[in-house]
1. Could you tell me which structure in 1, 2 was used to calculate helix-only ellipticity at 222 nm (-39500 (n - 2.57) for each DSSP H run of 4 or more, over all residues; to 500) as 0?
2. Thinking of 1, 2, which structure, once relative contact order in percent (Cα under 8 Å, 6 or more apart) is computed, gives back 14?
3. Which one of 1, 2 has distance in nm of label points 7 Å out along Cα→Cβ at positions 159 and 279, as calculated from the coordinates, equal to 5.9?
4. For structures 1, 2, which has the highest computed value of distance in nm of label points 7 Å out along Cα→Cβ at positions 207 and 287?
5. Quick one: mean count of other Cβ atoms within 10 Å over residues 319-326 came out at 17.0 when computed from one of 1, 2, so which one is it?
Structure 1
Amino acid sequence: MTAVLPSTGHPTSQDHHPSRDTLTPRIKLPRSILALTIVATAMLAPAAQAQPYSTFAATGSLHTARDHATATLLKNGLVLIAGGTGDAGPVASAELFDPATGKFTETGALATGRYNATATLLPGGKVLIVGGYDDSNRLAGGELYDPSSGSFTPTTGSLTTGRDRAAATLLKNGKVLVAGGYDGTSRLASAEIYDPSTGQFTPTADMHEARQQPTATLLRAGKVLITGGFDGTHRHKSAEIYDPATGVFTLTGSLSTGRYVASSTLLPSGNVLIAGGFGDAGALTSAELYNPADGHFTRTGKLTTPRYWATSTLLPNGRVLIAGGYDGSGAWSTTETYDPAKGVFTQSYEHYNAITGEFTTKGGLVTGRYSAISALLPNGTVLVAGGSNDEGRLASAEIYRPTPAVPGKPTVKWAARKRLVTATVNLVNGTTYKLTAKFGRKTKTGRCKTKGSKATCTLAPGKGKWTFSITPHNAGGDGTANAKAVKL
């Protein structure tokens, strides 16, 4: 199956509904990796601690299956999912996801069903939904969602140009930059500013290039980086910087590879990761880093899987989660994490259980999907919901729980009496502990019992100068041991 329309040369979107035409994508699973199963016995499993979990787990489902929707984390910790495309066309309904219950509840509906719109959380807590497509027109009107009333109201003003697949960015002055997009006839270079204090949109300077579905990233200095996009013929390599102080776009360094429908993530370092997307030859694996200090792009590690329409989320540990996506023939269930320290992507994989004879995806989505929504939740987990695959639009949702960091050195109180060594450990939730003693080639293991917030581990290995160690372990691996030499 191809994801390119012969007349336009761009990935299918609202002009080509995957679930409503005769060509439907297939789920594309990663190649199976046979692995030995290692069974380990934990010496300590406190009753109160969290048990090991799978990386992705299903959560409550949307009331309406949808793709190309918007997702916004509200100040109250709920996630607003609005609009999108459903099996019957543009969706007007909106839903709220509650991380505490894992459930979606319906809230007030948009006045106009729309998809490929933008959503921006304003400083006052309301959400601006602007532009999009309703299957007849590219929309100029915007709507504001008020969490206190759970309702949408039209914005006072409208865009000067109706557009979908634009890029919207909240500026540090509280205004919103809306740039590029498609008006149904031409790809746009124009840009507009929304002022929440007046409810009006006013034109600002044009970009140097017309861009449909570029990336837009607010840099630390307050300027906005615009990269890539499609002009009807080319996937742009060029990039621009918008300066709110002057209202002008300035060209900056160029991407090595022209792309659009890529992902863009601001890293803790201040650099910007641009990954995947759709290029002249199809789905891309390449990724690039933009350095605001010198205005240049440099190549970084490649995605292990070509993908566009994937989700991209900066995790609390500074890594970037790339989930799902499309490669022109199928929806991906695999995910990848980018480590800025190493400049590499690590992909999820399939694990074969020799005992049950079953494959389970480690680190991958429960359901392959593209054009989904994602949101980093206040507790550090990630919501991925909706999207499409060969089954059509999806209502299912899942939660990603990052693997915990390797535990640090535990706090231990050591005691020895009559050749019995006792180690009292302050428990850390999600961590297990093991007491061992070494003397020459001899190694012995102790027993641990828990009570309240502490564990008591004991071992009487016999005469000799032994080195005792309490080693912590969690889903991230073995941590730093607390060791003590004792002569018995």
Structure 2
Amino acid sequence: MMPRRQRLNSALIPAMVALVVGACAQDTASPAEPAAVPPSLANADLATTLGFRKAVTVAGIRQHQTVFAQISAQGNGGAAVGSQEAEAIAQYVFDRAVAAGYVARIQTYSFEYSGDAGLPELAETSPTPTTFVAGGDFRSMEGSGSGDVTAALYAVDVLTATPGLSTSGCESADFAGFPAGAIALLQRGGCIFRVKALNAANAGAIGVVVAESSDQFPFIPIPGTVGTPQVSIPIVGTSYDAGETLRAGVTNGATGLTVRLKVNYVIETRTGRNVIADSRGGDPAQVIVVGAALAGGAYSPSSNLLSGAATTLEIAKVFTQQGRSTTPKLRFAWFGGNQADRSGATAYLASLSSTDRSRIKAEVNIGAVGSPNYSRFVLDGDNSEFPQPVAADGSDTIERLFTDYFSAAGLTSVPDQFSHAGDHRPFLDGGIPVGGINTGDAGIKTAAEAALFGGTALRLHDGCWLQACDDPDNVSLTALEQMSDAAAHVVLTLSKRNLTKTPL
């Protein structure tokens, strides 16, 4: 296990809770709304959810985001799954759910964690001191070894005339003349990263920097893996721009730079935490799960990543605050894995009996909903845009609930593919109807999306994704308001739906 850091300030969490409770105490219930939804779920009637949506405020969501960020700041600046910070965030959510009147529990589970245990570092120490940004200019490769090394940087068979066609480091012969004890600067392409890393280690390299070879998106660092078992030396991937700076015009041989490379990468068994909160009313034979990711990055406050968790918590709070009843049982679930590892959602479903799994009629997933360069994405439940993977019957209804809402609100939305990442995927793979929304994360905004939603084409939806700059200031308040309204509308609409009489 990773070394235990200094415990969180015990006085901090109660103060944060008091902040949220005090700030939210002035909320009042909205006027009563119609008790039933139209027979068809098409053509959203916004009047039926107006009072609820107005009460689910950006200010309320932001209070939770602020607490999440303050807790994250107590350690490495992040709340990776299994960390003390993630544990404290889970406790905060649990306490708020209990205070709102839900039957809540914290579910713990064991899983294999692989990732940074501290902030990786990459810097040119001479002749021109330059510090590169973790998550922005570079990132640790999955399966990297650990180490803190400073040495001369040596370029190995780097191409410049034909970006994207490099075979740098793919052959042991590439390292002819490589000085043992140097750090190898390699380039993406030609073979898997593990081959490059092992060739470098065998040649005597004490660290490896792999630069992106394509200049199509020059600012995006490589999200690579060297596989398992771990390679013995620290390895990072950089953006094309950072690689160009580091090679200093050299394609093969000494760059003339001295570089410091630090990675603390661990593969270990950790304990994750899900928070599960059931409504006191509702039919237990028909359950609607409203899910969101609860853990963030190892060195990032993850304010946008956790915007779905904050939104889900505010929706849950307002639902009971307004004294609303529900026909199916509402189950708000905050999954301890981040959106990539899915460990929390996987563990949750694995813990259920076949009978309990069959009672889950849908999972509505609230992803990152505050991306600064946002698009409005709705998971493609009818498979009209993305035929694979095939969504269970009923997923199309959830998609239509969201798209009809956006249409009625005068907002454009576009379909999003069910990816391998995301807490929705275990439900999808289990044959459960799934739907959801997000505003994009580390994906690149297309020109077509920029024409629809504004913002900047060919840039990340969230340029601070998993970086230290993903703090509360990184969140688009416009996106947060629009997407939280959509989520509130769909949750309230489904809460009035008798899924026994009229399935999705």
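What follows is calculated from the coordinates using simple rules that are stated; it is not laboratory data. Remember, it's a predicted structure, so these values are computed and weren't measured experimentally. Cβ atoms are built from the backbone, for glycine too; each structure is taken alone.
1. Only one of 1, 2 returns 0 for helix-only ellipticity at 222 nm (-39500 (n - 2.57) for each DSSP H run of 4 or more, over all residues; to 500), namely 1.
2. Checking each candidate, the match is 1.
3. Working through the options, I get structure 2.
4. 2
5. The read-out was computed on structure 2.
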